[in-house]
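Next up: some structures, all given as C-alpha cells.
Nothing in this text is a laboratory measurement; each read-out follows from the coordinates by a stated rule. Note that the structure is predicted; figures quoted are calculated from it, not measured. Cβ atoms are built from the backbone, for glycine too; each structure is taken alone.
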Structure 1
Amino acid sequence: MDFKELSKINIQDVFKKTGGDKKNQGRALSSVLGLDFGVDAVNAVRLKKNAQGVELLGVDVLPLPSRDDDSMRIPLGLRESYAALCSDFPDSKARVFSYTPQGEYVLTDVVRSNLNVTDDFRAKGLLLKESRKEHLILGVATPMAPIERMLALFSDGPPALCTVELSGLASAAALFFQKGTQAQPKTVCVLEGGEISMTASFFVNNQLKIVNQFALGAEGLLEEVKNGLGVDTETAVEIARGDAVDISSFVQKKLGVVSKQLSISKEFVERQTHSSLSVCYLSGELALFPAFGVLIETALESSVEVWNPFETFILPEEGLPEAIQGRETLFASAVGAALSSLES
C-alpha cells in the first residue's frame, strides 16, 4: 500500500510559509525528521535513506510546545532541513467509500461531500481502485486550525514542513515498509492505539478495505483504571503496562463497544473478500497495555502482534537509547510520516 500521496499538505503552500528552497520541490528527500504530536509530548525520529537502506540517525521524546511558544525547539542531534508531521487531530475523519463517477470530477470535492465536512477542513483523497462503474476512494479530512498551528511552529524554519498526516494512517505506512513482503498474501488489521483515539485499517493483499476511527485511547483507559482502583496517574500507567493487576474489566467497560465494531468490520471484510484475518498489528500507547491486546485478540479472533518500527533499520552503533527500549512501538507513526517523505 502506497500512502505517500495521502494527506500531505500542498508543498507549494508549505514553502510559501516556511521560506524553503523551491529548487528542491521536485527532489526526493534523503533525510527527514518525523514528528508525532501527542497530548503531552512529541515522538521524534530522524531517518536517512542511503544505498544500504534506511538509517536511524536519532530518536527522542520532545516536550510539546505550549500555546505561548512561537516555534518548535529541535535538539542538535535531531536537526534536519525538512520535517514530516503527524498527529491524531481530534475531529479528523478517514473513510473508504465507493463513488460512481459521472463525467469529470474533483477528488477533493467528492471527499468533502462523502465525509460531510466544511471549508475549515483540509480534504484529501486517494484513489484505491478504479473502474468505469465504480471508484474506491480513501478520503481524509483534517481540521485546518491545528494544521495552521503546526505551520506557525515552523514558520521560520528550518526544518521546513513537507507533510502533515494522520498518525493512524502514518503507522500503517511504517508497518508495510517493515513487513510488506510478509503481509502481502494476508488479510491483516493495522491498529494504532494512541492517547486519545485509535485507528483500525483492514487490508487484503496490501489493499486497504476499511478504516475505522474511534474517539477512545490510552487516556480514557487510564482514567477508568484510576477511578476504579483509586490510584494516581503514574500508578495507573504502571498497572496498565504490567500484568500484576487484572484490569480486564476496566478495559472491557471502556472499549467494549469498540471491540464489537471491530468484530463487525472484520466479518464484513472476510465475507467480502472470502478470506480470513491472519493477524492484527498493534502499535501506539495502547500496545503497551497487555490487557488491551488480549481484548483485541478476543474481538478479532486473531493473533495480535506488537511490532517494532525500527526492526529493519540501520541503527546507531550504540543502539537505541535505554529510555526507548521496550517502547519502540510508540514511534510507529513518526516513522511512517518520515518514510512517506523519503519514499516520495
Structure 2
Amino acid sequence: MQQRKPDIIKQPIPLILGTFAVAVALLVARAVRAPLPCEAEVAGVLSSVGVWFDGLFSPLWSVVFAVLMTVASAVVFTRIISRYSISVIRSLIPLVLYCLLVCGVSYPVGSPSLGLALFLLAHSAELMVGSFRRKAMFDDVMCGSFYAGLAALLVPDFVWASLLVAYQWSLYRRSARECVAGGVMWLLPIVPAEFVSWVVGGKVGLVVGEWAERLSLPSVLSVNDVVQQCGGVFGGVLVGVCLLLGVVCLVAFVAAYGAMRIRARKIHLYFSALFLVGVAMLLLGFPVVVALPIVGMGAVPLVHTFFVRVPGVWSVTIYIGMLLAVLWRSFVS
C-alpha cells in the first residue's frame, strides 16, 4: 500500500483555528512587549489623515483594532483562495499563512491606519476578482478602486501597490467605461482630504504632494538598515527566508501555469505582481514596515499553491519552521 504524504492543507479546522489564534496572540504579545524599531516609528510612514485616524484610538483599542483588521484581512484571503477555485482543496490554512507571512516579521499593532490600509487592499482585490467574466460590474470595480485609493491615502507608500488596481482592470477584462469610473473612484479619497486640509488651514495639494514623494525613487536598499529595523540578525534572516520562499513559490506557479483554471491563473498573476512590487519597494529602500506586508500579501496565494502542489516533508518542514520562528521571536526578542 502506498503511504500517504503528509499534507498541511488538509489539517482539521479546529487545529487551524487554534494555530491562528495562538500565532496572533504571540505576535501581539511580542509587539506590545518589545516593539521593533520599524514598529515603533510607524507614525512616520502615515499621511496626515492616517495620523489623525490613529489619534482616535487609545493604546488598548489600537491593539484591538489591529487584531480585528488582521482577522478580517486573513478571512478575505481565505475567501479569495477557497471561493474562486485557486485550489481544488478548500481549507482555512490561508488564515495562518496570512498571519505568518504578513505579520510574522513586523506587526505594528499601535497603528490602526496601517491595519486598515492592508485590509482595504485585500478587500479591493477580492472585489476585483469577483468582477471577472461578468457584464458591467460597476459596483465592484468602483468600490474596489475606491478602497485601493483610500489605502494609499492612509499610507502614502502604498500608492505603488494601489496603482496595481489598473492592472486588475486589464487582467479581468473590464470595459473602458468601467475603467474610467474606477479611475475616478481611485482619486475620490483625495477630494475630502484636501478640503479638510484647507479648512483647518493647511495647504491645498498636501495629499498629492505626499504621493508624489512616494512615487519618486528613494535611496537604494541598505542591508544593515533592514536588519536593524527588523530587530537584529534574526529578523534579517527571517526577511531573507520569506523572500526566498516567495521566489520559490513564484517559480512553482510559473511551472504550473498551464494547468490552472483561467480565473485562478489571473488571481496568481495579480498577486505575483503585488509580490514583485513589494520586493522592489524593499530593495529601493522603502520603510520595512510597509514593504514587508506587501511582500507577504503577494506571497500568501503563491505559498498556498506551493503547499497544495508539493505536499510532503518539504511543505511540512517549511510550515513548522515558520511557526517555530514566530514562537522563537515571541519569547526571545
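Data table
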{"item": "Distance in nm of label points 7 Å out along Cα→Cβ at positions 154 and 170 from the coordinates reads 2.8; which among 1, 2", "result": "2"}
{"item": "Winner on distance in nm of label points 7 Å out along Cα→Cβ at positions 114 and 258 once structures 1, 2 are ranked, highest first", "result": "2"}
{"item": "Structures 1, 2, by distance in nm of label points 7 Å out along Cα→Cβ at positions 34 and 306: label with the highest value", "result": "2"}
{"item": "Origin of the derived value -23500 (helix-only ellipticity at 222 nm (-39500 (n - 2.57) for each DSSP H run of 4 or more, over all residues; to 500); candidates 1, 2)", "result": "2"}
{"item": "Distance in nm of label points 7 Å out along Cα→Cβ at positions 194 and 282 from the coordinates reads 1.9; which among 1, 2", "result": "1"}
{"item": "Among 1, 2, which structure scores highest (criterion: relative contact order in percent (Cα under 8 Å, 6 or more apart))", "result": "2"}
{"item": "Computed 3.6 for distance in nm of label points 7 Å out along Cα→Cβ at positions 58 and 290 - originating structure among 1, 2", "result": "1"}
